[in-house]
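Each in structure tokens, the structures are laid out below.
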Structure P
Amino acid sequence: MKLLEEKILKDGVIKSGNVLKVDSFLNHQIDVPFIAELGKEFKRQFADCPINKILTIEASGIGIACVAAMSFGVPVVFAKKTTGSNMDKDVYFTQIYSYTHSKTNDVVVSKRFLNKNDHVLIIDDFLANGCALEGLIDIVRQAGGTVEGIGVAIEKGFQGGGDKLRAMGFNLHSLAIIDKMDAASGVIHFRQEQE
């Protein structure tokens, strides 16, 4: 998506360790009109899928999942990384390794919000090695639901997670795929996704 690529080039900051900071518009401060356009693009990409729920993981995926849900007219369920005293005890559980934070998180979704009748679009802000998405896929499978598709704002194509999920047969669309980025020069090379 050219609009997202241009925004990354304008406002993104490459840090050492293959980190791309887009916190000025996507995952700290949210440019709502801009991500609303991303939500519309997800609707276009998955228009033929019978989606009745969107699933994401806290925290950075929630904003983009919510604007996408507005385009689809469906609710958002987000997997929680911690359980509190007000969390249901009957939950789907998985563990997800966070590339960003270098730790494994216990992740849960209440069984009240996902079931075998659900046709789920998984949405996230970033895709690197695919661990977060694999964990969300696991939760949908535990519920007996169907993963209709996976939508990602920014994929780090050079880390292989997206290619692995596509090879597994998932209907994955990333709005911007980065094949190479260099912190020293600030250069980013994008891949054009095959339609």
Structure Q
Amino acid sequence: MSTRDVFWSIYREALPVLLIALGGGIFAGLVLEGTLESVERFPGLLVMVPVFLATRGNVYGALGGRISSGLHQGLIPPRFERNERLVNAVVASFVNGIGISIVIGVVTWIALLVIGWEVAAVYELVGIMLIAGTLTSVVMIVGLLALIFAGYESGYDPDNLVGPVVTTLGDIFGMLFLVFAISIVEVLA
């Protein structure tokens, strides 16, 4: 296969997914716009949003890369089944996703205290991040695996799918679950 053929193959596979990711990003921005009322109630909330979304991409991009490599090497079958490599990668990503969510809440709280800005209570910020991080982790894992497996079975290179899929799922569900978590913490606080 020539370099030109490889280029067009990658472009043909990635473009539709990138366009969907664009739509997902706009949707996530609209959801963010709807959370601006909560910023007054939970000072520091906006500081956490970009970090939260970025860490979704980091943690689950790594999971997608592992799954993609496992599929290419024949070490992971393209289906949901008990496979030691798949289970280990999923558990590690789940623990990392939840752990980093807690860290985001605590570090945001400390940083805002240090610079003297108004900040919500640490338990509120951590609660929001923990709820949103846990729910997003579940959706990211199931959605990412389902889309990568389906794409692989349809002849798509999973390396072309991982980035846009992780970004789109992370942005959409990260923002939706962040709004949900805010509403839960508002009721409980």
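Could you figure out which one of P, Q the value -9000 for helix-only ellipticity at 222 nm (-39500 (n - 2.57) for each DSSP H run of 4 or more, over all residues; to 500) was computed from?
Considering all the candidates, the number was obtained from P.
Thinking only about distance in nm of label points 7 Å out along Cα→Cβ at positions 9 and 161, which of P, Q has the largest value?
P
From which structure (P, Q) was distance in nm of label points 7 Å out along Cα→Cβ at positions 49 and 145 calculated, if the value obtained is 3.1?
Traced to structure Q.
For structures P, Q, which has the highest computed value of distance in nm of label points 7 Å out along Cα→Cβ at positions 41 and 89?
Checked P, Q; max of distance in nm of label points 7 Å out along Cα→Cβ at positions 41 and 89 sits with P.
For structures P, Q, calculate distance in nm of label points 7 Å out along Cα→Cβ at positions 17 and 73 and state which one comes out highest.
Answer by largest value of distance in nm of label points 7 Å out along Cα→Cβ at positions 17 and 73: P.
Among the shown structures P, Q, from which was the value 26, 18, 16 of semi-axes √(5λ) of the Cα gyration tensor in Å calculated?
Clearly, the read-out refers to P.
Using distance in nm of label points 7 Å out along Cα→Cβ at positions 25 and 97, single out the structure from P, Q with the greatest value.
Comparing P, Q by distance in nm of label points 7 Å out along Cα→Cβ at positions 25 and 97, the maximum is at P.
Of the structures labelled P, Q, which one yields 19 when relative contact order in percent (Cα under 8 Å, 6 or more apart) is computed from its coordinates?
P
Can you spot which of P, Q the value 1.2 was calculated from, given it is distance in nm of label points 7 Å out along Cα→Cβ at positions 105 and 121?
Answer by label: Q.
Any read-out appearing in this document is the output of simple, stated calculations on the displayed coordinates, not a laboratory observation. All values derive from a computational prediction rather than experimental measurement. Cβ atoms are built from the backbone, for glycine too; each structure is taken alone.
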